[in-house]
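Visitor: Right after this note come the structures.
Where a number appears in this text, it was derived from the coordinates with a stated rule and is not lab data. Remember, it's a predicted structure, so these values are computed and weren't measured experimentally. Cβ atoms are built from the backbone, for glycine too; each structure is taken alone.
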Structure 1
Amino acid sequence: MQDYRININYAKALFQLADETHEQERVGEDMRLVHQVCVENRELNVVFDNPEVKSRKKADILIALFGEHVCKTTMAFLVFVVRKKRTVNLKGISAMYLDLYRESRNIVLSHLTTAQPVDEGTKLLVEKTIAEYTHKQVELVAKTDPEVLGGLAMEFDNNLYDATVATRLAKLRRRFEENVYESKL
């Protein structure tokens, strides 16, 4: 709970700053990059979580990673996060900022999971379907997972539509495990 409050408070502060400087779009792109790097790089998170690594070194790492790729507002915020010793929260802060950004722009984040990669036509059809259902713009993240065997699973706005072969097989297996001829008394 404590991390959630830290993450949301820092994200709100950055969101308000970006709004005041009319850089919400640019800072949103920057925070998407920061989040992606934090998610994909375990070593970076270990360094950020290590209290023995000096703040100056953490700031140098962030400057080297993002200096040429983010705007001045985002870079100043990242250095501020280091000064306040909150680098361990950087992934959560960036995720919260993206949530605030999507909410302000009426965008819904949607995940599409299939066994095989899907073509652009299918992605557009899924986006259109979700947009009609939610009355929002759709940011679609498509991923493949061979364990679903076939079909698709869509997740958006706390809704899950699971039409995967793996789920149907699991339901069928549970039904066969029930002994319908045995008395329930």
Structure 2
Amino acid sequence: MADLAEAAAPEPAIRAVALFQPGEADRLWYVVHCKPRCEKKTANTCLDREIRHYLPLRQSRPNPRKGQRRYSFDVPMLPGYLFACCNAGERLELLRSGYLVRTIEVVDQSLLLSELQQIYLASCGPGELSLYPQLKRGRNVRVIRGPLQGIRGKISSRKETFRLVLNVTILGTAVAAEVDMYDVELL
């Protein structure tokens, strides 16, 4: 039964291409700045109004105290933000929902979509992503082997490990995944 579900579900690359399409006609992608702890409520509002959106999530696994069960839950990868493709009327509806602080217009739509697609593809892999401050310097690389194969980003070293950094330029932040230096090539 699980094999049928896996066969029916499109692979992440196909889903990414379908999700991160430029807006048609009067629709543009916006960065939606939410009130604290309202990211999932805003995403549900987008679902109810059939607004295409992306809320990057990651698993949070708190350290259990002695005798407690282990558990995990999804938390926003970029706290306070999600991304939505909407027209002026839908944008106003979102603002009236009571969950938003503001919407941020995106000047370079293709850059945002490219960055979001890279984060989406990396989050679908087995590796864990973590919030990482954006780097101003670093080398552009592409992963050529391993579970993140094809992902492009900037490389940075931290202690003894190396990290692939995936930027979200408009927010001035990034997410990072650990990579083996032998699995990347310079662009």
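Visitor: When Kirkwood radius over Cα pairs in Å is calculated, the result is 17.9; to which of the structures 1, 2 does this value belong? All intermediate terms of the calculation are to be shown ahead of the outcome.
Guide: Numbers: 1: 19.2; 2: 17.9.
The value was obtained from structure 2.
Visitor: If distance in nm of label points 7 Å out along Cα→Cβ at positions 67 and 107 is calculated from each of 1, 2, which structure is the one that comes out at 2.9? Provide the component values of the computation, followed by the final result.
Guide: Numbers: 1: 2.9; 2: 5.8.
Derived from the structure labelled 1.
Visitor: Assuming 12.1 is mean count of other Cβ atoms within 10 Å over residues 51-58 as calculated from a single structure, say which of 1, 2 it is.
Guide: 1
Visitor: Out of 1, 2, which one gives 3.0 for distance in nm of label points 7 Å out along Cα→Cβ at positions 43 and 83 as computed from the coordinates?
Guide: 1
Visitor: Next up: Once distance in nm of label points 7 Å out along Cα→Cβ at positions 115 and 139 is calculated for every structure in 1, 2, which label goes with the largest value? Before the final figure, lay out each step's value.
Guide: Values: 1: 3.1; 2: 2.3.
Largest calculated value belongs to 1.
Visitor: Taking FRET efficiency 1/(1 + (r/R0)^6) of positions 99 and 147 (r between Cβ atoms, R0 = 35 Å, to 0.05) from the coordinates of each of 1, 2, which one would give 0.80?
Guide: 1
Visitor: Let me ask something additional. Out of 1, 2, choose the structure whose coordinates give helix-only ellipticity at 222 nm (-39500 (n - 2.57) for each DSSP H run of 4 or more, over all residues; to 500) equal to -8000 when calculated.
Guide: 2
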